[in-house]
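Here, each number is a calculation from the coordinates, and none is a lab measurement. These figures come from a predicted structure and were not determined experimentally. Cβ atoms are built from the backbone, for glycine too; each structure is taken alone.
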Structure 1
Amino acid sequence: MPVSNTDVVERIARVIAGRIVSSNADGSDPSAGNIVDRVWRDYREDALSILRTLREPDPAMAAAGDLAVWERMIEAALAEAGESAS
């Protein structure tokens, strides 16, 4: 499996920003890359909210893998973003 060089909070925030500004999604800009580069930080809290929600996997996710590993991965992403475990 490939490993991204960009942290997960930034990647999620960029996806949210892209959906809002790009005409390929809900926005109106046909070439939104430069805008996403400028505004993704505005969606950082949204990205963190998504990660906080993912702390608790649903039944299908739980059945697919190791819950302890999942928890450590989500907590690591939140810690990297400056969030303390709770």
Structure 2
Amino acid sequence: MDWVAPHGPWDDQIAFIFDGGTLDAAEELRPHDEELSEARFVTLNKARELLSTRMRHRLDAAVHALDGGRPVYLHDGEAVW
């Protein structure tokens, strides 16, 4: 969970990442939301390359939470340990 302070025209927000389980790489991903133009399988390292710094911090915290078996709280993309 990441609390993001108000910025620009936006109010504050809370962003969540959920573990959706494991998919077989042979399964086809089809986005069903007009905001999404593409979905694909990539390695964790490739995902880190593709993400912005803030999103990369969220991904790393999510992996840490999954490994540790408990949620992790972030404040503006920075872990609060």
Legend entry - Given 27, 14, 12 for semi-axes √(5λ) of the Cα gyration tensor in Å, calculated: source structure among 1, 2: 1
Inset, instruction - Compute relative contact order in percent (Cα under 8 Å, 6 or more apart) for each of 1, 2 and report the one that scores greatest. - result: 2
Inset, instruction - Out of 1, 2, choose the structure whose coordinates give mean count of other Cβ atoms within 10 Å over residues 13-20 equal to 19.6 when calculated. - result: 1
Legend entry - Ranking 1, 2 by FRET efficiency 1/(1 + (r/R0)^6) of positions 21 and 69 (r between Cβ atoms, R0 = 25 Å, to 0.05), the structure that comes out highest: 2
Inset, instruction - Out of 1, 2, choose the structure whose coordinates give helix-only ellipticity at 222 nm (-39500 (n - 2.57) for each DSSP H run of 4 or more, over all residues; to 500) equal to -8500 when calculated. - result: 2
